[in-house]
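Asks: Take a look at the structures below.
Readers should treat all values here as calculations from the given coordinates under stated rules, not as data from a laboratory. None of these values were measured; they are calculated from a predicted model. Cβ atoms are built from the backbone, for glycine too; each structure is taken alone.
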Structure P
Amino acid sequence: MRTLLLVLCAGLAAIHCKKPATVISPDEANFQKKLQESLLTAKPGSVIELPAGTFHLDKGMTLSEKGVTIRGAGMDKTILSFKGQTEGAAGIMVSQGDFLIEDLTIQDTTKDAIKVTGAKNVTFRRIKTEWTEGAKETNGAYGIYPVQCENVLIEESVAIGASDAGIYVGQSKNIIVRRNRAEMNVAGIEIENSTFADVYENTSTNNTGGILVFDLPDLPVQGGKNTRIFKNQIVSNNLKNFAPSGNIVAMVPTGTGFMIMANDNIEAFENTIKDNITTNVLIVSYLVTEKPIKDKNYDPYPEAIHVHNNTITGGGVDPTGGNSLASRVAVAGLRAKLGKPFPQVLWDGIVNKARFPDRKLTPDAQICIRDNGNADFGNFDAANNMSDIKRDLAVHNCSHPALSPNRIPGVRD
């Protein structure tokens, strides 16, 4: 019978036959060695099971085989501590797809917690990434960090203490980020240079910025668009910005709820966005950074933005800058013009003059802001040194067609 099963598995490959799970011993003295051996010898379909306990590792772990599952005994039950890490660009580095990691915590990595690059079909489920000594510039940049990936699911996870973004998806497509919690990061959740993302039912609180949707120059993948942000709690993101000053997120003002930079076709709806002390919603072009743009193909302008049917309250009571001089100066200047509280929805008013010489966006490109309760508005005219600030929200009482839900094969709603 065993011979027959082996023959059948050989014929069906790994589609129907999985390898038996490799169970790592709880013996901490050999844990790191056994885990790295299991990752190095893994085959498609391998399942690596980690026991409950706290295990100390001083080297980053790497996985370069497709179709592998890493499974702990539960978030906060299986804890991989990298507090004494001396080697590795991440706690766990993965470079192949059909990858699943679930039910464990990664703590105190010197750089990123878990990074997956260039992979298709990637799932993070019930993962916690954490830096345990609070908000420090020396914390690792990213917690959960897939980049240049396709079909990414991040769900029911927690990210704490990243000096850039707790949950970050960059240069990727077909993305679902749902039912997670991000707290005490510079950026709670960030979607960057990516397309077709759904971000929903998350809680982002006590970060510098709650949820960011950015598109940046000088990256291999550009043209971020088609992201839906909905049914999230984006509340009290008032943590002082602690990003290293050269990082782009160092410019994010402390107390920013939801921020769009240079992305197109963004729909935000049915979110609760409140009590973010600079502003609840910030829509800007990349030009506000005052950084030179060398990439001739880069589009720095946000267009076709639709912010509607959200609950937006409070906030704007103590507008401040980020962890960069330029950001602090810019917010101080805006504060002198606007007074306080800041409007709950802010747009820099910068448009592509080559495309719109009269500075009037065509219907397909408009910034539409409607049905957000009593939320007020300000267009702070950044292109003209804030000389013509407009507060009339009626100009933005428009709509764009609803974006289609993002679908990942095999993932249910």
Structure Q
Amino acid sequence: MSLQAEQRGVAVIGMGCISAAGMDVEGHWQSLEKGLVHCHATPPWLFQTKLDLPVFAGPEKGLTEKGQALLAEVAPEMAQNAVSRTVLLALSALAEALRAADIDLDFLKKQTVGIVLGTTVGCTFHNEGYYDAWRKGEQPDLSPVRFYLEGNTAAALHRILGTRGPSAVITNACASGTDAIGVAKNWIASGQCDLAIAGGADELSRVAYNGFASLLLASERPCRPFDRERKGLNLGEGAGILVLESDASARKRSISPSGWIRGYGSAIDAWHPTAPHPEGRGLQKALKGALQDGGVDNQNISLINAHGTGTKANDLAETSALSHFFSKSAAVPVVSTKGITGHTLGAAGAIEAVFTLRALKAGRTPGTAGCLHPDHDLTFPVLSQERSEKLRGRVGISQSLAFGGGNSVLVLEMA
């Protein structure tokens, strides 16, 4: 059951996303419904590698038509190569979100705008060539160093848009995008800004690619979250952006929200640098905190968008945490959307929050792409690829698990 409007808190007034699964929200939803998987060998325009580990690469330019139009309007003199691919992905998602929110730049610049984005490595690891040349005594061009020093994605968006307000980048590994939305929720609730631009963005990086390969976590075929034959994850890239406003302010301006951020919780289990606690103890605490923050009973949850990477450790720990927190008889559908986006790292939580709200709006959820035969060792049932399910309510959960034991959860309500 939904709360009265005055109790809902923080409204989502616009959403946007970009990844291998689509150039906008509806493109992603169609890919999810059709189970479209665009997982291929690493394209040479990203980076060179001898490894045979496929990825979910976004569009080569990194900038959609909406993104190009926004950039031309706010900074027509700026060359696209003056900023990182991560910033371009974020701009693309932001352009869609601002259009969906019906916000023009004149209005935006009159507001106190908070910008908080999650990212893990962004553009900061595309500098191997520079350091290799420097160690050889050469004098390479300083562009990679400048990109590193100017790699703050939130500050870059403020600079490009000409907006003012609080700014933060969250780097909590794979929970970064979820945490960024949680921080923005608190900014709006505490009155620190009029509007908040929140989410995550990450581009594919050779260093991150090799890192996951060295940990033996990457699969040589498209990932299969929760499947008994799963072999690991595939890296992806993209961005997800939400524009937030207090519910009272949105109603005063006669804005119809896409939904609401009802609750946010974060907890750490400190079990292992790159693996969650086997029982998902940190996730259990984060779930409890998010539900308490939103004033929501777990019996009112109608969808769980899981982290669902397709690694043995994650999928077992995550379903174990859910079995401690939800009754199997409640039959809450659990899905992972990484089968069509790959693991977009710092962008994952934000893109998955968009998916969660879109599924709640549709009143149904497709199954988990790649999960043909759910692993019987999982302690909580998941929705397999060939199934879809009608949702019985308006409230869902999007959750993220991160290296270092970080666990973050959002409770979301559809409009």
Structure R
Amino acid sequence: MKGALRTNPHHIALMSKPQEQVTLDSVLIDSIADWLMEQALAETPMTELVEGCCERMRAAGIPIRRVLVSHRTLHPLYEAVWHTWHREKGMGIFQMPHGSMGEAVFRASPFFHMLQTGVPFVRRRLTGEEAMLDFPALADFRDEGGTDYIAAHVPFGARNEAENRPGIFLSWTSDRPSGFSDGDIAALRRIQKRLAVAAKIRIKTEIAQNVLTAYLGADAGAKVLGGNIRRGDTETVHSVIWYSDMRNSTRLAETMAPQDYLATLNDVFEATAGPVIEQGGEVLLLIGDAVLALFPTQKMPEREAAEAANRASREALARLDALNAERHENDLPAVACGIALHIGDLTYGNIGIPQRLQFTAIGPAANQVARIEALTKVLERPLLASAAFAHLLDSPWQSLGSHALRGVSDPIEVFAPQDA
């Protein structure tokens, strides 16, 4: 980028024009450094960490108007998180999505230039004769009243890992007419190192939470992260249980290209598991092309859990219809699922071998809901429920009689929506 290498990171203060005399409160600067170390031990959430640090810097006399702290993350939807603090607007969060759009935002920023060149600091005057607006965002900062801008990269780990963007990026914008003083810059450089230490600890915790949530679900992930990692760490939970299974998946897998079949499978999961999560349920397992999900009654009363599962099932069927309309337009085979709903007690926790565990739910109720789902093929109904579930709903469902289920000792009465 034009002019991007004019900044000397080791002598950024030399770019300063004569400045007004500003006295920083060194005691407050020391207290900020101490506070950041305390927050590192407390694993304070990033939003509170950034906001608390910025408010304390303002109180110490550092003329910041806007601050950004960015870090990479491991999340199925987002590649990075940008935390912004604004003197008038307060805190904001931007989650940079994976893909070309997010990459374009990053490549247009000073941070990408710093990563490519290894420059740890970039300073830009936003007004006056020394103004250099060589990155698109700088003009926006100037138009908002900014006069001076500093960006910094504080890496984590070895320098040869830079291509993976470890560490945090920070930017500080001032609206003081003379910009940042030499004392401001020295204080910022001191504070940013402590902020990076506190942020590193919190980022690692958040990444662990993201990964466990993505692979285990929010509740199961929290339990594992909280220490439930031994075989036999289980509990009994009373829950509304959802089980859905895709129809004709074997035929589709045999007749479609692997990448097309995987895309189809993901579309079906979005249509079925998506509404479960939106209604407050917990997707516990994706078993091949099936979904096992829970609406635990310790989170909501039985009737609320049943109504939430009912709404999720209706939405799932509607989304499958919309998906099939789209697939028809593209000459793709239709997809279908059976959905079963039940309520009962489950053993919830770790099973397996000591070296390889799975966080799951087992018990007679889990077996029964899977068998009820199998009946959706026989009875040609996409949605069935047990009597125990149907009786919790405000709207009446139609009884389809009692049926013997494989592996279940007594016949179970099943119900279907009357408006099916």
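Asks: From P, Q, R, which structure was Rg and Dmax of the Cα atoms in Å = 28.1, 89 calculated on?
Replies: Working through the options, I get structure R.
Asks: Same structure again: When percent of Cα pairs over 24 Å apart, for residues 286-397 alone is calculated for each of the structures P, Q, R, which structure yields the highest value?
Replies: R
Asks: Further question on the same structure: Taking relative contact order in percent (Cα under 8 Å, 6 or more apart) for each of P, Q, R, which is largest?
Replies: Q
Asks: Tell me which of P, Q, R gives 5.1 when you compute distance in nm of label points 7 Å out along Cα→Cβ at positions 110 and 358.
Replies: R
Asks: A further question on this structure: Given -10000 as the derived value for helix-only ellipticity at 222 nm (-39500 (n - 2.57) for each DSSP H run of 4 or more, over all residues; to 500), which of the supplied structures P, Q, R does it correspond to?
Replies: Attributed to the structure labelled Q.
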